[in-house]
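Asks: Below: a set of structures, written as structure tokens.
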Structure I
Amino acid sequence: MEKITSFTINHLSLQPGIYVSRKDPIGDQVITTFDLRMTSPNEEPVMNTAEMHTIEHLAATFLRNHHSFGSKIIYFGPMGCRTGFYLLLSGDYESRDIVPLMREMFRFIADFKGDVPGASARDCGNYLDMNLPMANYLADRFLNEVLMDIDNSRLIYPE
């Protein structure tokens, strides 16, 4: 059985960044899947589920309400390895195309205070598993350490 594309990336040299994971043609459209890698795989601790869950709720809310990209959002969700998230967009994009969007989104998450959207028993299957302070911290760290001065080494998968 062939390895899927995401298992062919060298995770020993992968650093936090925004990477195009794949592009899938669907009829006359393209779906671009982004790897939003927030931690260095196998180098630093993975994110806990509570902060990942909080980031997921905040990011999905932000993205689906975004004035330019809201109608292009297919999916935003966590990676099973807990080192980042996948973002699927309708359209043919490169990593650099979404840097401003990611800066906006992670600033929104870093600065968010109050009730996390959808964090209630009625709206979520595991609403108690949330950690807003840690989500704020991780978003701020990713924004300042990766996104603000991002270059091609964090936009194109390593060989």
Structure II
Amino acid sequence: MTQKRWYVVKTKARQEQLAEDHLRRQGYGAWLPRIACERRRRGKWQEASEPLFPGYLFVELEAGVQNFSPIRSTRGVSSLVSFSHEPSAMPAGAVETLRQLHPGDKGDRRNTPFEQGQNVLLVDGPFAGWEGVYSSPCGSERVTVLLHVLGKPQSLAFARDAVIPA
């Protein structure tokens, strides 16, 4: 008796979701692990979800029972990760462990767009064009940035949307 195993699918650039959708429509068990993050769109920071492994997703199938060929011609799929021209299965339990660590598209952890000590650029307000150092979040809509004002380092709060990575 053969058992189902997880395989890695290489996708075309930024087509992970398309590939996952089309594999599921064909009856395959497909999983695209995602991570919650924040991206700047139209001048505002917005919550987003992006692939944990850009360019890759997982598909579950039974070798010898299910055919690999339709996977290779699925929209958004580039190829199956293979060694010696044979698709290589993930180690037993690896994908299940990943699924426990990343259960859904929206995790309860939010990735802040900045790390403490990161250089940032102010893009809005009276300090637009100034560079500073990200210090910490200050509420949900503001951040604290260390700026050199009049020859002294000053810790100032700015709207999150007014700050981008330098």
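FYI, it's all coordinate maths here, none of it is from the lab. Model, not experiment: these values are computed from the prediction. Cβ atoms are built from the backbone, for glycine too; each structure is taken alone.
Asks: For structures I, II, calculate distance in nm of label points 7 Å out along Cα→Cβ at positions 35 and 123 and state which one comes out highest. Each step should come with its number before you reach the end.
Replies: Working: I: 3.2; II: 2.2.
Going through I, II one by one, distance in nm of label points 7 Å out along Cα→Cβ at positions 35 and 123 peaks for structure I.
Asks: Which structure, out of I, II, was semi-axes √(5λ) of the Cα gyration tensor in Å calculated from, if the result is 45, 15, 13?
Replies: Details: I: 24, 19, 16; II: 45, 15, 13.
Corresponding structure: II.
Asks: Identify which of structures I, II gives the largest calculated value of distance in nm of label points 7 Å out along Cα→Cβ at positions 59 and 115.
Replies: Going through I, II one by one, distance in nm of label points 7 Å out along Cα→Cβ at positions 59 and 115 peaks for structure II.
Asks: Can you rank I, II by relative contact order in percent (Cα under 8 Å, 6 or more apart) and just name the one with the largest value?
Replies: That would be structure I.
Asks: Consider the structures I, II: one of them gives -8000 for helix-only ellipticity at 222 nm (-39500 (n - 2.57) for each DSSP H run of 4 or more, over all residues; to 500) as calculated from the coordinates. Say which.
Replies: Here the read-out was taken from I.
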